[in-house]
1. Quick check: -8500 is what I get for helix-only ellipticity at 222 nm (-39500 (n - 2.57) for each DSSP H run of 4 or more, over all residues; to 500), calculated from one of I, II. Which structure matches?
2. For structures I, II, calculate distance in nm of label points 7 Å out along Cα→Cβ at positions 46 and 118 and state which one comes out highest.
3. Assuming 3.2 is distance in nm of label points 7 Å out along Cα→Cβ at positions 54 and 70 as calculated from a single structure, say which of I, II it is.
4. Ranked on relative contact order in percent (Cα under 8 Å, 6 or more apart), which label among I, II comes first with the largest value?
5. Compare volume of the Cα convex hull per residue in Å³, for residues 38-93 alone across structures I, II and report the one with the greatest value.
Structure I
Amino acid sequence: MSQTLSTPDFPVTIYHNSRCSNSRGALALIRERGIAPQIVDYIAEPLDAAALTALIAQLGVPVRDLLRSKEAVYAELQLDGPAIGDAELIAAVAAHPVLLNRPIVVTPRGAALCRPPEKVLALLPG
């Protein structure tokens, strides 16, 4: 297989948590296609509210669709309340990055939460 790198013409970015099997699976699928993606370890280097807002806009999904509701901090912060708005949810994810569901992959073909990992294939070149 020829080596294809993430290039300015077809950049691939994965918002990755190495402890997550879905995230590891999506990364493996990207690499199997000869692509060396930009890996954003958002746990080690959390995204700020502006970066999260931009990422959510690229995904085109409600903020709540990206939250990991089974995390202990989700219950502690009572994020299930319907009165909690998007700005508050984004601030919670910025403060507690474990709340962000993963992996999120962004390519010129779009952005998606890749659960299951095979969803990443629709975002990659043929």
Structure II
Amino acid sequence: MARAERFEDLIAWQKARELTRAIYRVTKQGTFAQDRGLCNQIQRASVSIMSNIAEGFERNNPGDFHRFLVIAKASCGEVRSQLYVALDSGYLEASLFTQLSTQALEVSRIIGGLVTVVAQSRRNDKLKG
């Protein structure tokens, strides 16, 4: 597997960007847009996913990258939880909830895979050193 040269090359970041775009689109519509607190929180959580991936990558330190990926994955969980709030509040139709929740879960799984790869790389580096 070739090493990514920029965070923009990471599939995890690309998918997080798509999720963020979708979250912003849905939070600008209908009654969802009127709940400023939830809009702000879910938008911030989705931005946190892509921001933590980028920040961790740019630190150029596997330990930092691992830590920031774990934080990004946690933010995926936060987005999914907030989607339930939106569903339960009647802001989202069930089909849109399912689509967004599935998208967030996909991002979480991709990040989880990257966490595993980075952790394995760190272990291999320790064994070499």
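1. Values: I: -8500; II: -28000.
Here the read-out was taken from I.
2. Values: I: 3.5; II: 2.2.
Between I, II, the highest calculated value is found for I.
3. On the way: I: 3.2; II: 2.4.
Only one of I, II returns 3.2 for distance in nm of label points 7 Å out along Cα→Cβ at positions 54 and 70, namely I.
4. Numbers: I: 33; II: 28.
Max of relative contact order in percent (Cα under 8 Å, 6 or more apart): I.
5. I
Only the coordinates and a few stated rules stand behind these numbers; no lab work does. This is a predicted model, so every value here is computed, not measured. Cβ atoms are built from the backbone, for glycine too; each structure is taken alone.
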